[in-house]
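Heads up, there are several structures right after this.
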Structure P
Amino acid sequence: MLEAVPPKKRRRFALLGTITHDVITQASGRVLSGEGGILYQAAGLCGLGQYVTLYTHVGKDLFPRVKPMIDRWPTCDSSRIRVVPGPGNSVFLHYPEKGERVEVLESHVPPLQPDRLLNELPDIGFLILVINSGFDIALRDWRRIVRRAECPIWFDIHSLALTLELHTARRYRPLPEWRDWAEGTTYLQANLKEVASMLGEPERIPSRERLDRFGELAFELGIEAAFITLGAEGVLVLLPGRTRKVGSAEARRIVDTTGCGDIFCAGAAAWLASGADPIEAAAFGAELASEAAGVSGVEQTYSLVRNRAFYA
């Protein structure tokens, strides 16, 4: 078992994205529900003892459930959450026995307004943006943040590669604008389908040659490492001049895989912030994600990571 991140290496993380309410159906017919989105990254980071400030909008209907939960995480700062009228982000996720999960977005909150974060950027040690809905933040506002940030930036494109539609199954789409979003960031996270979308061929899983080409494009934008998540197979780490596949430990039991990519992000980012290299960070993140598959929901994930970090 890898050791937890040394407490003396704590930094203040700014976490941008969307808090969602997820209803999850599994192939077995089991139905799960609860709050998710960037709460998974927050649960992982706070469980590891990192200080996290959430910059996000949340629907008035979700906030009474979200606030008491994150108030129990001593290193989570919820003071920058803005409660907005109307329904929050509501997502239906279905995991078939084989193939990609099906996602239906029923409602979403307005995009994040960045003014407060822009003023507080000098105090931020590590910045993470996760696109949970595609409506999380306007590109022009994100570019303002990237230009002014002086800390490492982790960018998870996630739902940016999906069609921006409600009440129907979202599809992967060509994403030529990914360069505008990713330019000037430090670390990029995506899965194989998202990489295919960025390469303009969402229905074609990229070959090794195409992945190498994607890496070249990413490095031209200033990205130092790209993390391509492979589910149970681990993660592919693309670095200038080399590529390394980091395997994932086999989960002792699988209860719910929702949020595993988010926990990978939390673990890897915490290790990078502590001074680890990308390969070491990916190994820690992949191991943490495999353990997180054995629990369900944000609160159980936080408890798992916190207890693991304490006893590591």
Structure Q
Amino acid sequence: MVDLSVDLGFLKLKNPVMAASGTFGYGLEFQPLYNLNLLGGLVVKGLYFKPREGNPPPRLAESPCGLINSIGLQGIGVEAFCREILPWLADLTTAVIANVCGEEEGEYARVAEYLSRHPGLAALELNISCPNVREGGKCPAQDPEATYRTVKRVRQASSLPLITKLSPNVTDITAVALAAQEAGSQAVSLVNTFLALAIDLESRKPKLGNVLGGLSGPAIKPLAMRMVFEVARKVKIPVIGLGGIFNYQDALEFMVAGASAVQVGTANFVNPQACPEIIKGIEDWAESQGIKRLSEIVGSLKF
């Protein structure tokens, strides 16, 4: 038997596989498909304080080996989530993590404070890195100082453990990760989507209603894994890796690069059984290699 458990210090997971925010709804959508208690964790769809309509359609455009989305963080708002969704999620043995959004620092803190008053959450994931909300893809995670201020304010507003989700649309992601760590984030998750453009040649118009969107899927995996590798060598807090993970080999490669756990995103759209299949694949691989504890491979890249 292989010990698949992950100890992040502030949170213990039964296995390293988590469903990524924005690709798994609020968890309820996947409940008919398999037992959600199989997951190490699930991160719910992003939450602003009030309901949010999101961006105008079209919102999705396929790309070779990837998906460009411009959903714009549509959601029901934190009050409806706590009233209608969280009581059901609280019965799961899987770690439930809320993805915290905001138009400005005050809203991030307000959402975090509200969530901390309701039982059932294992942690917060601070989403300061979505590229398809503001014009030009701007977000706090593109600037170490803005990252520090936002993380610090949320850290002061909530007692729940805090994970900060980082943007790849930066020159030096390690500087942003270090700023998040200094401000009190207990882990970082990376990467969010890459700012992208899709064009319809016949009309010469953007394929997305918001013009720009975020690229995810296998196309970004090598870039995301490089950033995980760089950040894991700099910070002292756990790194959660994501970006193009479609099978157990992808997940294990991220762990070898330095990720303590991983998140599966776009793969859920292609194969709704992706997460449990990846968990089973990781376990079978570890058994075949004679590995007793999966944590042994974290950061084990030889170079």
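Where a number appears in this text, it was derived from the coordinates with a stated rule and is not lab data. Just so it is clear, the model here is predicted, and its values are computed rather than measured. Cβ atoms are built from the backbone, for glycine too; each structure is taken alone.
Using Cα extents along the principal axes in Å as the calculated read-out, with 48, 46, 44 as its value, let me know the right label among P, Q.
P
From which structure (P, Q) was P(r) over Cα pairs in 10 Å bins from 0, in percent, for residues 146-233 alone calculated, if the value obtained is 17, 50, 26, 6?
Value 17, 50, 26, 6 for P(r) over Cα pairs in 10 Å bins from 0, in percent, for residues 146-233 alone corresponds to P out of P, Q.
Have a look at P, Q and say which one yields 4.0 for distance in nm of label points 7 Å out along Cα→Cβ at positions 178 and 290, as calculated.
Label of the source structure: Q.
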